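Please find the structures below.
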Structure I
Amino acid sequence: MLKSILFILLLAALAYAAWIEWSILSSAGLLWGIFFGFFIVPFALFAVLGFAPKKIMARE
């Protein structure tokens, strides 16, 4: 149950990061999109994984 909640949170964070990235790409251009993409997408990924319980991340 907790793994599915973590997976849903991870997908939501990555979808939100993709939406932010698309808004940057459509308004500022490709170079700004690439520049901010190196910050926004990894931040969303590590923010979700950082709050995940350590027991979930280990193999069972």
Structure II
Amino acid sequence: MDDIWAAVLWPLLPTLAVSVIFFFILRSVIRIDRTERKAYARIEAEERAKRGLPAPDSTAP
């Protein structure tokens, strides 16, 4: 019976490992994008304040 489980798990192990690695890479890309957008919005707000421009409309696409 143990041989059956080993025969089932060994072929699935590479797929699971690649899936876990892909998950962490994708999660880090999404987090980096989110923090980059926050930093860009902060810098843009500072530049607008320096020039006396109004804040951008939040309903614009």
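A short reminder: the numbers here are calculations on the coordinates, not readings from a lab. Please read these numbers as outputs of a predicted model, since none were measured by experiment. Cβ atoms are built from the backbone, for glycine too; each structure is taken alone.
The table below lists the values:
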| quantity | calculated |
| --- | --- |
| Among I, II, which structure scores highest (criterion: FRET efficiency 1/(1 + (r/R0)^6) of positions 3 and 35 (r between Cβ atoms, R0 = 35 Å, to 0.05)) | I |
| Entry that produces 1.00 once FRET efficiency 1/(1 + (r/R0)^6) of positions 19 and 51 (r between Cβ atoms, R0 = 41 Å, to 0.05) is calculated, selected from I, II | I |
| Which of I, II yields 14.0, 45 [Rg and Dmax of the Cα atoms in Å, calculated] | I |
